[in-house]
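Participant: Structures given as structure tokens follow.
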Structure P
Amino acid sequence: MLLLGAAVSDLLRRRASAVVAGNQSAYAATVADSTTASGRRQLDSYRAARALEVSRVEVGTPVVEPVATEPGTVAGATPSPRPPDPARATAQVDVRYRVGGLDRGDRVARLGYDLVRGEAGWRVEAERPVGPGATAPWVAMPTLRVRRGEHAVVAGTVSSARLAEHAAVVDRSLPGLREQWPGTPARVLVLAPSTAAEADALLGRTATPGSSPVAATTEGPTGAAGTATGDRVVLDPTAFGRLTASGRDVVLTHELVHVAVRATVPGRPAAWLAEGYADHVGYRRADVPTRRLVAPLVSSLRTGHPLRALPSAGDLQPASGDIEVPYLAAWQAVELIAQERGEAALRRLVAAGASTGSDADTEAATDRALVSVLGTSRAELTDRWLSRLGRLATNPG
């Protein structure tokens, strides 16, 4: 096993080096059979990594397991343990990587390999994502295309026209966010899968694969300082695909707000403030009257579903069910703050209200910031917010 592990480590490290160096022939030499579907997928994956300009790939110590030989077919034979096949094995390994010009810290993806040994030694028969956690984009979407703008890197398997649309939104929105949140990345990676399976792999979604009411998700690791070091905005092919062009603009801008805040503020504020602020910025781009935007909230209020407290983190989680009304309610709380105190004070509240701890810690930090930044309390804000909701239910504008 030690010799097998060393051979597999060498194979996967040569493969990683070939990706970074742009040596396609060296990469192809690690593929068992480039004429099979899995072989072609691996070569596509190499080209996708190069298109993304992956600048670092470091392979950890693989966990290698031999594959048992095929069972015998002798009728009436007594079953016995099957010995390992000396020409087949599987491996799992954590791969640390960075996309050049985008990632300020390593990202980690766990990959699985089916391996075969021939005359030239061990080769990769198939490569795939393994377990929870976001996988590498070039593994999830080996046929991806990349559209680059001044501030955007958009990669995906949707149409070229849709990639260009997303890049245009980023290029329009990011400069203003960089002014408001100094330290926001100069360029942002947006991933646009065309299938639920690709989205699941990109997000490490295993519990309910292929089903999400959320149109887009910002995800990525944080560094020692508590700020994000390599966020991606992942667009859901179903939920995002149902939106109008204006809706897509709003949702993508909302996610870019998360990118800006996460990159510049250690931790996060209370969920109602984080999501309400992102909607506050995103909805300013909507070409839809406010009364239409708040219609689901107004309908809920009018049909006997009064709100008594600011939305909790659980209320804003997809698993809670219908999250549209809690999101709109959080947005209205932030709209109230912006109208009463202005944009600069709202940004100070978002920054001061953040915590790197639990949801309870973020709620407590935001409550303290309401006092220190705005001179108010949660109870006072809630009273004014409920009054605002009451007026909306009577006259949505």
Structure Q
Amino acid sequence: MNTSISEIKVPSLMEILADMPDFRKARGIRHPLPAVLTLACAAMMCGYRSQNAIAQWGNNYGSQWLHLLGFTRAKAPSQPTIHRIFDGVDISLLEAKLAQWAQMVLQSLEGGRELREPQPSTSEPTPQALEAIAIDGKTLRGSRKQGASDAHLLSVLHQHVGLVLGQVAVADTSNEINAALLLLANLMLHGSLSGKLVTADAMFTQHKIATAIVEGGGDYLLVVKDNQPLLRGDIEAVFETPDQLGLTRQEMASKRTMREVTMHGNRIEERVLSTSQALRDCYGDDMWPCLEQVLQVKRTVTNKRTGRISTTTSYAITSISAQRATPAQLLVAWKEHWHIENKLHWVRDVTFDEDRSTVRKGHVPQAMAAIRNTAIGLLRVLGATSIAGACRLCAARPHLVLAALGSHLDFE
């Protein structure tokens, strides 16, 4: 795994946070709000996980490093001060600022290099590369056990870059569908939805979600399970019993298939993806807007040691036409949806010990999670694949952190 990070230039997070309005009364303010927020991100990039550890980071590195982060005093803020700031900060505005920064990072990457891996050379014209983003939720378990409100958070991750483009809390009195609609609206506001393929599991396979994505200029790839029984039955019939549907010859000919085989230790894993346009004209926009293709993946796993074979079949729908995406591209987007678990949620749990955090007051857990998302995303953008290793490197070379955050001051 790559534990190094490159010194590439990204938009300055410090500049984005510089105009965060301070909720505190001017009298008695000892530490600027943007400096405290930047300190939290810098400390987390160095592997300092809790509020107490963030305060220790400031004291460990001293006044010169604090000055580079925008502090005007020689002493770092204490843990109670950090807690009060995270409790009082406007969480919606903070997340909007972080989303604005993430979109600026994407735009800078688009200007400097491809966001997707290079496509293999071929004599056939290559469809436009898919830029996919994944939506999924995560519960802050330790905080919820302590009675924290709105402890379930919904995030959207750029699959390839590993950058969180937005986060919203699922209100205890609401559900993930309403939160997803708010998240999509925020993405549209920041220009992060247009031209993207949104992937999500079966919970989000709802008409209103598909409509919001299409109206925002994006496309969808949504998994279909038993919560949509009619749609699932029709898709299954397309691939398993097409004769019973009375499909035309043209609809039958629209089926495309690709096969992928990978090996992991004792496992041989085969995926066969099939696509079809057979249901394209069967559902109107009042049911599934802009439905172009239905997908089937048959996944067969063989244990080389025992010979045991297991097979699962999954289904999905997408608004991307056959002319805009190959089956291979669709399979990659479907598989890489789970990067949101591997590249984000797992890292927050294991590297940053999020699930054991017992912070419960107000929006403090949500604000801490937003800063963690940003720290992880920034390390990903800088090229790190092992976040734990990159945190150790940052702790040993904090000037890399300051450069990444946008400090323009010289310091020897």
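Participant: In terms of distance in nm of label points 7 Å out along Cα→Cβ at positions 50 and 234, which of structures P, Q is highest?
Facilitator: Answer by largest value of distance in nm of label points 7 Å out along Cα→Cβ at positions 50 and 234: Q.
Participant: Then there's this: Work out the source of 1.06 here, i.e. which of P, Q gives that when Rg/Rh (Cα atoms, Kirkwood Rh) is computed.
Facilitator: Computed on structure P.
Participant: Using helix-only ellipticity at 222 nm (-39500 (n - 2.57) for each DSSP H run of 4 or more, over all residues; to 500) as the calculated read-out, with -14500 as its value, let me know the right label among P, Q.
Facilitator: Derived from P, not from the others.
Participant: Quick check on the output: 138 is volume of the Cα convex hull per residue in Å³, for residues 314-361 alone, derived from one of P, Q. Which one produced it?
Facilitator: Q
Participant: Consider the structures P, Q: one of them gives 5.2 for distance in nm of label points 7 Å out along Cα→Cβ at positions 66 and 354 as calculated from the coordinates. Say which.
Facilitator: Considering all the candidates, the number was obtained from P.
Participant: Something else now. Here relative contact order in percent (Cα under 8 Å, 6 or more apart) was calculated and came to 10; which of the structures P, Q was it taken from?
Facilitator: Clearly, the read-out refers to P.
Participant: Thinking only about distance in nm of label points 7 Å out along Cα→Cβ at positions 90 and 226, which of P, Q has the largest value? Spell out each step's value before the answer.
Facilitator: Numbers: P: 4.1; Q: 4.7.
Once distance in nm of label points 7 Å out along Cα→Cβ at positions 90 and 226 is tallied for P, Q, the winner is Q.
Quick note: the coordinates plus some simple rules give every number you see, no bench work behind them. Quick caveat: nothing in here was measured; it's all calculated off a predicted structure. Cβ atoms are built from the backbone, for glycine too; each structure is taken alone.
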